[in-house]
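S.K.: So, here come the structures, one by one.
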Structure 1
Amino acid sequence: MSKKAPSEDEKFLYVDKDLLNSPMAQADWAAKKLVWVPSEKHGFEAASIKEERGDEVLVELADNGKKTTVNKDDIQKMNPPKFSKVEDMAELTCLNEASVLHNLRERYFSGLIYTYSGLFCVVVNPYKMLPIYSEKIIDMYKGKKRHEVPPHIYAIADNAYRNMMQDREDQSILCTGESGAGKTENTKKVIQYLAVVASSHKGKKDSSAGELEKQLLQANPILEAFGNAKTIKNDNSSRFGKFIRINFDVTGYIVGANIETYLLEKSRCIRQAKTERAFHIFYYMIAGSKDKLQEELLLEPFSGYRFLSAGHVQIPGQQDDEMFEETMEAMTIMGFTDEERTDILKVCSTVMQLGNIEFKKERNQEQATMPDNTAAQKVCHLQGINVTDFTRAILTPRIKVGREVVQKAQTKEQADFAVEALAKAIYERLFRWILGRVNKALDKTKRQGASFLGILDIAGFEIFEDNSFEQLCINYTNEKLQQL
């Protein structure tokens with residue numbers, strides 16, 4: 001009887017066991033005494049031991065037959081062929097660095113991006129969409145124990161959900177890794193899975209609950225627009241961390257949600273590396289705003305903003321005008337009014353215009369002046385404030401000396417610093433306000449819930465040529481999370 005061919009989605013989940021249990025492969029491994037030796041090009045490569053000479057060993061590389069001598073301590077044991085592409089690396093007979101990396105590589109090249117390592121699920125980003133996130137796959141993992149199904153983020157989510165229901169204990173899922181590893185995408189998949197499983201937990205699903213799940217999924221595009229940016233490694237890098245708390249009632253039904261954010265890299269709105277971008281929203285609104293809105297926001301071409309120092313860096317395969325429409329639609333679903341959306345965009349335009357304010361040094365003295373106040377006028381028009389009061393506050397701020405209040409003239413450096421600090425503070429407050437509105441929409445019931453399931457999506461570890469203080473905090477947080 002012929003064996004049923006795997007479906008398109010199953011090819012990215014299951015391993016062909018017949019290939020792994022080949023007696024010929026087992027005999028070849030035993031005869032050659034295969035081991036792992038260090039390799040400058042590949043990290044490690046397979047070799048067979050030919051001769052032992054005290055602390056040194058003569059080996060023959062399996063790839064090209066070349067013989068070389070290596071230190072005995074640098075040799076790592078190789079697992080039998082039956083452990084190739086193993087689903088849980090805790091089951092490996094020889095648990096060493098070379099075997100772990102080889103197993104991950106072999107699974108990745110076979111389209112298997114998820115692999116367990118004890119309690120952890122290791123994900124290798126394929127940088128393309130795989131057909132393993134459909135409703136059919138969700139149903140496949142629903143209510144199953146971890147060992148009954150192939151490794152998947154859905155299995156982790158279901159396990160956390162069942163533990164929460166059975167033990168009545170709050171659960172958390174931590175997504176960590178370097179920038180571009182796929183943390184945010186897998187966070188979305190966890191939310192997608194829980195939205196389906198928790199809504200189908202009751203026989204009858206009411207419309208208000210369906211709306212909540214829809215809003216929970218729509219919160220991501222909004223936060224990504226205002227908190228994500230293109231970096232050297234990642235075209236959609238989260239420049240903040242978030243902890244999503246989903247509240248459930250005693251029957252396992254979603255009753256509300258709340259999002260906390262951490263470590264927003266606010267310096268990105270004023271400065272970026274050459275091939276990077278500021279936060280997405282700046283590019284979305286310039287590309288997507290039409291006629292009347294463009295005029296109302298006083299928008300200019302990308303090259304007209306000093307804070308967008310890298311100019312218009314295009315993200316391959318992404319249309320900023322389409323992303324603008326998607327963001328605005330998501331905000332509508334979350335309950336933002338047209339007036340609120342316009343006001344938010346005005347604040348973003350204000351931040352960009354602040355960078356266009358130029359100061360010069362007075363001749364023969366340190367005091368700064370503003371020869372051209374066009375950008376300042378635009379800032380004040382957008383925010384509805386008096387331009388004279390604004391320029392005075394920047395150039396000659398009032399300070400308290402003892403009991404007296406005096407005006408102190410600023411140098412060019414101090415004025416530049418004040419404008420940049422103002423831009424960062426405004427953007428950070430805007431981000432917090434948007435988050436507050438999102439949380440308000442997600443917590444309409446005001447019910448605490450019997451239990452919660454939390455998902456932590458922290459900004460990825462990354463080292464730039466010039467690193468901001470925020471990046472230091474992000475990297476330090478990632479290191480501490482690895483120690484948990």
Structure 2
Amino acid sequence: LALLRMELYSVPSKRLDDYIGTNLHPSKEFQENVRDAVHRICSFLKENCELDKDASVIKAIKAGSTGKGTTLDMSSDVDLVIFLSCFSSFQDQVEKREHVIKDIEKNLRRCINDCFQKLVEVDLLPAYDALGQITFPHKPPPEIYIELIEANGQPGEFNTSFTELQRNFVKRCPAKLKDLLRLVKHWYKEIKQSSTSFKLPPKFALELLTIYAWEEGKGEEQFNTAEGFCTVMKLITQYQNLCLYWTKYYSLDDSKIGLHVKGKLKDPVIIDPADPTANVAKAKTGAWGLLAQKASDCLTQSCCMKDGQPIKPWNVQPARVIEVTVKQPTRAPEVILCNPFDPINWIKEKFEKEGCICKLYWEETLEENTALQNDKRLADYGIFFPTTFQLLYITSQTMNIFVKDLKSRSTNYTVSSSETVLGLKKMIEARTGIVVNKQHLTYQDKELEDGKTLAYYKIRSNDTILALYP
């Protein structure tokens with residue numbers, strides 16, 4: 001194991017493409033064995049398998065790495081999803097699955113000695129044919145996903161029904177991106193083998209993270225493999241802020257689907273693009289932390305260095321930039337692009353008027369006491385999707401502020417936002433005895449002028465003003 005690990009980490013970054021081609025691509029022999037195994041099993045299931053009379057095979061789909069075209073060399077496991085006519089709903093699958101699996105297993109044992117000359121491990125996954133005749137690139141009607149959500153199964157329990165969509169999401173990727181996927185999976189495989197006492201996050205989470213990194217970073221068929229690999233490693237170290245989802249197969253505009261997906265968007269999360277019920281980033285406590293440590297170590301190895309310096313990753317954030325529509329009292333709505341990790345204050349500053357305080361309300365929770373707080377981020381409210389805010393201007397509001405002296409002693413004052421700096425100084429004089437003309441007040445490194453209001457300086461509730469006294 002140590003030798004394998006050192007082999008990857010000692011590969012110069014400029015040779016990663018050669019390393020992938022030589023060591024990670026599946027051999028022709030392995031590919032032929034897989035094709036033969038799948039063909040034999042499919043033929044048996046359709047022609048010779050004696051299942052119940054209402055349990056015929058509708059179709060069989062290669063899933064997992066073999067179906068997606070990202071198999072590693074000598075990875076001899078194959079997922080084969082078989083869609084059966086006896087399942088008429090998701091609930092039907094739950095009730096009949098165990099009996100069907102036993103029936104198939106009994107039939108397969110009769111032919112197992114005749115099927116394979118070389119060992120190929122095949123996982124058979126019976127599934128309800130929810131998609132029917134819908135094929136890529138068509139988008140399934142929302143009713144299919146509403147049925148999935150209303151089935152109220154465990155997260156991802158019925159993802160086999162959406163195998164074709166999941167497979168095609170990866171299979172569509174250009175050849176070089178598939179090679180990057182192989183490299184990330186190879187790294188993950190070695191980490192997993194050396195960390196047998198720990199449960200790592202699902203491998204599919206890293207596959208989706210890799211695709212996201214490419215989509216946001218380059219999106220081109222040709223790119224620098226080392227830069228892409230370093231980008232994925234960096235994103236793993238930022239796991240606490242990961243919040244990824246796709247709308248290729250389902251839309252958040254549908255109220256039921258949108259409400260379901262939005263309810264899951266609490267970082268870290270990576271929603272399966274084919275199954276909105278599944279957060280594939282979900283893992284045991286400490287799993288992502290361990291993987292982040294390994295990724296941080298990887299970034300210091302030869303495969304992530306060039307001329308003795310760390311390779312610069314692509315400029316990719318752990319969540320996508322989103323469109324925010326801001327409605328204003330006397331102007332047309334304005335659309336701005338926001339990073340979910342931008343503070344609320346950053347948005348408000350774009351719209352504030354001199355002498356006014358503005359409050360920002362989220363339209364989905366538009367109540368008097370739900371103004372968004374300045375020091376919070378969009379992410380803190382679970383906002384990782386396009387949304388609408390309502391902006392209200394207030395000429396005056398009562399607020400609590402703090403005045404701190406050079407000895408770090410803070411005093412609380414209840415003031416109006418329309419109060420002048422001179423008025424505040426008079427309050428300080430009344431409480432401390434320090435006369436107005438001996439006071440020098442600063443906020444954000446600016447000295448406050450007596451005739452200006454607190455609102456003019458954008459001083460808000462719970463802000464601190466520094467005071468210099470004699």
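Each reported figure results from applying straightforward, stated rules to the coordinates on display, with no laboratory input. Just so you know, these numbers come straight off a predicted model, no measurement behind them. Cβ atoms are built from the backbone, for glycine too; each structure is taken alone.
S.K.: Upon calculation of helix-only ellipticity at 222 nm (-39500 (n - 2.57) for each DSSP H run of 4 or more, over all residues; to 500) from the atomic coordinates, which of the structures 1, 2 produces -13000? Each step should come with its number before you reach the end.
M.R.: Numbers: 1: -13000; 2: -11000.
The correct label is 1.
S.K.: A value of 5.1 was computed for distance in nm of label points 7 Å out along Cα→Cβ at positions 308 and 364; which of 1, 2 is the source structure?
M.R.: It must be structure 2, since only it matches.
S.K.: In addition: Can you rank 1, 2 by mean count of other Cβ atoms within 10 Å over residues 100-107 and just name the one with the largest value?
M.R.: 1
S.K.: Have a look at 1, 2 and say which one yields -0.29 for log10 I(q)/I(0) by the Debye sum over Cα atoms at q = 0.10 Å⁻¹, for residues 124-219 alone, as calculated.
M.R.: 1
S.K.: Same structure again: Quick one: mean count of other Cβ atoms within 10 Å over residues 380-387 came out at 14.0 when computed from one of 1, 2, so which one is it?
M.R.: So the calculation was done on 1.
S.K.: One of 1, 2 was used to compute distance in nm of label points 7 Å out along Cα→Cβ at positions 212 and 236, and the answer was 2.6. Which one was it?
M.R.: The structure behind it is 1.
S.K.: Hey, another quick one. Upon calculation of relative contact order in percent (Cα under 8 Å, 6 or more apart) from the atomic coordinates, which of the structures 1, 2 produces 15?
M.R.: Clearly, the read-out refers to 1.
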